[in-house]
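Where a number appears in this text, it was derived from the coordinates with a stated rule and is not lab data. None of the values given here were measured: they were computed from a predicted structure. Cβ atoms are built from the backbone, for glycine too; each structure is taken alone.
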Structure I
Amino acid sequence: MLVTLAPPVDVDVAKAATVEIRAAIVGHAPTPSLLCTDVRSASAWPPAVGDVFLQMMRADNPMLAFNGIVYTPGGSMGLQLARLIREAGRPDRRYASGDPADVLARYEPHATHEEIALVRSFLDRATVAR
């Protein structure tokens with residue numbers, strides 16, 4: 001699943017996004033899901049929004065193969081994502097970076113060549129659109 005979270009993201013938007021993401025993950029079961037999340041257009045979320053995503057991350061740990069998250073370097077989003085990943089547990093299944101190529105490289109042990117090509121295309125399109 002390819003996810004772009006663009007501002008504004010408040011608690012209601014976060015809850016709606018987690019419902020959609022969770023439905024896709026559960027619908028993919030029993031095979032663990034691969035996600036790629038692009039939050040490059042977002043700044044750090046308010047704590048209540050981060051908590052919504054943290055709850056989803058914890059609940060989805062058993063059904064997740066890997067989620068690469070790309071953000072814009074230089075802001076506080078990277079620090080927030082690092083905290084969320086650490087607190088959610090299973091940091092081996094999630095990786096966040098401000099470098100799309102770095103995120104893409106982390107998919108190799110988890111994804112097929114076709115899936116990696118899809119993620120590459122998603123990240124390239126998102127980069128061009130900025």
Structure II
Amino acid sequence: MKQEIYKSTRIIHFSLLLGMIFFGFTVALLNDFQFPNQPYDDIFLIVNTTMLLFIPAGLYIRKYKINKISPNASKTTRYGEIRSANIILWALINGTGLYSITAILLIYHYFHLIYALICVIALIITRPKPEMFD
């Protein structure tokens with residue numbers, strides 16, 4: 001059962017990561033792989049920088065949810081709680097990354113590309129590992 005849950009969790013993680021990468025590639029293709037540094041409104045940068053705080057918030061939520069699992073809980077319950085804690089983290093990272101990519105599409109500013117890459121790296125670093133389910 002542990003392997004089945006681990007495999008399904010890997011599929012969820014991989015689909016979120018691949019979706020963000022494909023969306024970023026599509027936006028780059030629409031921009032002819034050029035990101036000119038055009039003037040833009042600071043609100044995009046402020047919102048995107050604020051959204052980067054979702055990454056440490058997601059890490060805190062994941063840690064809180066995992067620590068809250070009862071030691072007497074069944075393995076099924078434990079594995080489900082661990083998976084849901086990870087999905088919350090990945091959704092927060094993915095939302096920030098997709099906002100960054102959308103900002104690139106709307107205002108053609110390369111700085112949001114850095115934010116999107118931070119989110120891709122964060123998703124890669126937080127990938128599921130078999131020892132998470134021990």
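Determine which structure produced the value 25 for relative contact order in percent (Cα under 8 Å, 6 or more apart), calculated from the coordinates; the candidates are I, II. Checking each candidate, the match is I. Ranked by distance in nm of label points 7 Å out along Cα→Cβ at positions 73 and 97, structures I, II are topped by II, which has the highest value. Can you say which of I, II returns 85 when volume of the Cα convex hull per residue in Å³ is computed? Computed on structure II. If you line up I, II by FRET efficiency 1/(1 + (r/R0)^6) of positions 1 and 105 (r between Cβ atoms, R0 = 35 Å, to 0.05), the top spot, with the largest value, goes to I. When helix-only ellipticity at 222 nm (-39500 (n - 2.57) for each DSSP H run of 4 or more, over all residues; to 500) is computed for each of I, II, the one that comes out at -26000 is II. Identify the structure, out of I, II, from whose coordinates mean count of other Cβ atoms within 10 Å over residues 49-56 was calculated to give 18.4. Source structure: I.
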